[in-house]
Every structure is written in C-alpha cells, then in structure tokens.
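Each value in this text was obtained by applying a stated rule to the coordinates, not by laboratory testing. This one's a predicted model, so the numbers in the text were calculated from it and none came from an experiment. Cβ atoms are built from the backbone, for glycine too; each structure is taken alone.
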Structure 1
C-alpha cells in the first residue's frame, strides 16, 4: 500500500474539520444521540459555548484533532441520515476523483486498477483501460 500524500492528508483533515463544524451546529437533543464518546460531546458543548472567533477556531481545531484520532465514519453516517449532510458523499467523490487520476497516470495505472478491482468488482476493467488509453492519446476530457 502506498503512502498517503501530504495533500491528501490535508484534504482529509479539512473534511474532518467540516465534520466538527457540522457537529457544533447540533442541538443538545441531537448531541445526546451522537454515536461517540462523552469526551467528544463535552468538547462540542465547549465549542458551542464560545463566542469569541479566535477561541471558537482553536476549539474547532482541537475537536478536529480528537476526531482524526477516532473512526469518524459513524459520525458521517449519523449526520447523513439525520441531518441530510453531504459530507460523506463529498469525501467519496474526492476519493473516486483521486482514483481516476491515478488510473489516468500511466505510472500508477496498474496499481490503481488493482484497487478498483478490489473495491468495485462489478466494473469492467478493460473498458477503464481503454478509456484511460484514449484519454492519454487525445487528452479529450470526455474519456477521463
């Protein structure tokens, strides 16, 4: 498995920060239903109580740090189900974009196709290879 790039780490951290922002907007009743530790709920309540911008920002960053150390998927799922949040869809879309770019890059194509084969066995890999080749040959975005 390859190392995660610095850019990708930053994007993931930013998505966790957006999650923390959405969690801070929840009511007390909704906070009680969150699938997470009491520590996280307490930090969200601290964030909600702060009024000064710089203090809120620091607390938001701290909450994001705590969330990065946890498995955040249940929180994304909870927000998607109960608050119609699009954060999870955005993350999946960015992951697919990254995978597509790796397929289009000749050096990473085979490794990326193996990942596609594992994650999406129903896809026709030969068609993806053909489209990647056509894109590299013509640079026409319709093939990407």
Structure 2
C-alpha cells in the first residue's frame, strides 16, 4: 500500500471540539460555499458519508468506517476511480490546541504512482490547510 501524508497542522481548538466537528459530516454544510467550484462539484453528505465530483478525477464517495473518539476518523471509498482510505489523526498539544495529520492509503502500481503522486499530495495539503483553519 502506498501512503501519502499531509504535513502536521496545528489547530487552535481543543482536540475534542475538532473531533466532534469532523466526525459528523453534516457539519460540512457551513463550509460548502468556500470550496473551489472549479475543482469540487455536486458535494452531498450525511453524518457518515460524503459524495463529491473532483476535477479531473471524477465522482468519489467516502464513508466513515471507524472512529476512535477524539483521536482518529477513518474513511474508505465506496465509489472512486482509484479506491483509497483516508485517515484524520488528532493529537492534543494543550487544552486549547491540537495537531492534525491526514493520510491517504491506496494500492498503486509504479506507473500510476508516478501519475498521481504530485496532484494527490497537493490535494491532501490543501484539504489539511482547509481543515486547520475552519472554526471549531
């Protein structure tokens, strides 16, 4: 399995508050308008799943498959041109600050890895940046 990791982001909010917001995908409603429309289209979600069309990848559906309260949220694709897993990891720093890292794991042959590595890493960093600045 090939893994791609975001840089570690510091969030100025308690670990519990960040976990509570990210573990219920209905909380994304408030941020729907801030997503780049040229890259992200037809975003829909409920508390446990998210479906989005990402240019140039296509339609992706992610479901929460595991939650470890206040520490991690694990997603798996049910619809995707390339199946993958996504983990959000949270670690406390102080009572009012935590650190977050995103990881994507997918099975890739060397040719596919060379094609998707740069855009996937950039997308992962942008997602981590966005998740680190939303109000918790």
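To which of 1, 2 does the computed value 15.4 (Kirkwood radius over Cα pairs in Å) belong? The structure behind it is 2. Set 1, 2, criterion relative contact order in percent (Cα under 8 Å, 6 or more apart): the highest-scoring structure is 2. In terms of FRET efficiency 1/(1 + (r/R0)^6) of positions 13 and 61 (r between Cβ atoms, R0 = 30 Å, to 0.05), the structure with the greatest value among 1, 2 is 1. Matching task: -23500 is the computed value of helix-only ellipticity at 222 nm (-39500 (n - 2.57) for each DSSP H run of 4 or more, over all residues; to 500). Pick the structure from 1, 2. Derived from 1, not from the others.
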